Structure I
């Protein structure tokens, strides 16, 4: 069951994530590659403007990376 805390953490990750962090956590791009990577830049824009569509189109490996990034975000809401 998804909780309000889970939703808060999803939102917090999406708000706290910049393009470099996004490229590294989800698409395993380093800063140098990210700055030249139009594919990941486009995906970052999708994440910012069409979040549900972006998530729905992630392959299983990238979806797991997203879950890990959300669960390991240092600014997650604490408590139940």
Structure II
């Protein structure tokens, strides 16, 4: 059976990397929270950005809006 011993320097590097990853995750979560908040009350600018994001996916914002209206009417 073999084992690998980590040096104090290796352990410090690993911990520094984990702190960096944690910081990045915190930043990403903050950005996602901000995005969700924007989507709760979309402005015209947000809707334009979403329309541009959907275009490369072969989706039309107007088509999706119409489908959503139809679905909402069915549920009422």
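Bear in mind that the values in this text are calculations on the coordinates, not laboratory data. What you see is a predicted model; the values in this text were computed from it and never measured.
If P(r) over Cα pairs in 5 Å bins from 0, in percent, for residues 3-42 alone computes to 5, 22, 13, 15, 10, 9, 9, 6, 5, 3, 2, 0, which of I, II did it come from? Traced to structure II. I, II: which one has Cα extents along the principal axes in Å, as calculated, at 41, 23, 22? So the calculation was done on I.
Source structure of the calculated read-out (helix-only ellipticity at 222 nm (-39500 (n - 2.57) for each DSSP H run of 4 or more, over all residues; to 500), -26500) within I, II: II.
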